[in-house]
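So, here come the structures, one by one.
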Structure I
Amino acid sequence: MEKKSLVYEGKAKKIWSTEDEGLYISEFKDDLTAFNGEKKSSEAGKGALNNKISTELFKYLNEKGIPTHFVEMLDDNHMLHKKADVILIEVIVRNIATGSLSRNLGIEDGKPLPFTLVEFDYKNDELGDPKLNDQHCLILELVKDEAELDYIRYMARKINELLKAFYAQRGLTLVDFKLEFGRDINDNIILIDELSPDNFRLWDSESGESMDKDRFRKGLGGLKVAYEEVLNRILGK
């Protein structure tokens, strides 16, 4: 399977068409961005690590019955996946208060939440990805009805429970993460995008050390080393 024309380029990936109308190729980039693109850099090898981590997690979720766009990893930087129409809702799943949740609501940083919090952001860079409630989603026609929002929340929580247990077995705490969903050619809602430390907050279960993109956001350094450690733990090395 080979790339044909560039369909879309985002902050972390390029999406290419293929000779099969139902399949796309994602090319994972080494670029790093934070704070809605205000902070930018690059880390050689980061894209390949995200591709490999995403591949393992998509395979795991597929085995657990979660419908995803994943087909196969083609090489270090390229993933073959199903074509999907993106639902313009970023689904934020939180287990522990940190980041914007602590800043905006004054909840103590690092405090476990009494239940899994699922939030919606509007996937719109020009508007700064604002928060959405259910009525906003319906007014903007991002989904067909409330039942689809309920389904997305249900899938987000199910994925969270699966990945929390998966990471806990590997000495990692799943703090919060972002998911994206899309519609396949049969109009089914499936999990898309990537599942990597770019989109996940992961803390070492013993030390509390950040093993994710917060190392870039906070200027801690050692991002690639942290991503490599996450991959090694996933692979059982």
Structure II
Amino acid sequence: MEGRGSSLTPALTVLGLPAVKRLRVNEIFYSLQGESTQVGRPCVLVRLTGCQMRCRWCDSEYSFYEGEWKTLEEVERAVSEFSCRLIELTGGEPLLQPGARPLMKRLCEAGYEVMLETGGGVDISGIDPRVRRIVDVKCPGSGEAANNRFANLDLLTPRDEVKFVLADRADYEWAQKLVRERGLCETCPVHFAPVEGELDAQVLADWILTDHLDVRLAGQLHKRLWGDARGV
């Protein structure tokens, strides 16, 4: 069994290329953007292998270990076959791989609109400023709150986004306190999403309205349409 970081480092000599010129890719697929401010838009998702976190409700555990090594050119070529301008890098944790940053820059240079979904435990600096960074801040209910890199919140710009996945009232109170203390709603869009099967979306909506919290109630459009199927 591979470790929490998916043992990517020993494989960096694969293909005989520098680490920044290749990626271990779990899947590349065409779907609708299921979350973020771009929800509902056609999007190509590039899911990279590996994650250092183990959130209790993770719905993509298969991405921890499964994947094939591809050059940046191969990834861009695969993306281009879908004729879609919106691209999202996701995982796992895409920023664990050195090739993620040059890939995003390459896609921006090619004219794509690029998004990044990161768990927030890895430094988000040094990313091409054209990329929309979506930082998933881990609440206590996830079991990974201690691994948040809170310095990332100081790097956010108006084009970025923040997401909190909430399991219960305790998570809500924790997230609300952080949002208010950091002034996150004045910085960029903030999303509160309930854990499916644990926190009712209507209950969360009532909390948000009662507290006059300027956040967006989020969901997962792709799951409403296709359930837990992969590649959608």
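Any read-out appearing in this document is the output of simple, stated calculations on the displayed coordinates, not a laboratory observation. All values reported here derive from a predicted model rather than from experimental measurement. Cβ atoms are built from the backbone, for glycine too; each structure is taken alone.
With distance in nm of label points 7 Å out along Cα→Cβ at positions 145 and 209 coming out at 5.1, pick the structure among I, II it was computed from. Only structure I yields this read-out. As an exercise: mean count of other Cβ atoms within 10 Å over residues 89-96, calculated from one structure in I, II, equals 25.4. Which structure is it? Considering all the candidates, the number was obtained from II. When helix-only ellipticity at 222 nm (-39500 (n - 2.57) for each DSSP H run of 4 or more, over all residues; to 500) is computed for each of I, II, which one produces -9000? Comparing all candidates, it corresponds to I.
Look at distance in nm of label points 7 Å out along Cα→Cβ at positions 49 and 65 for each of I, II: the largest one is in I.
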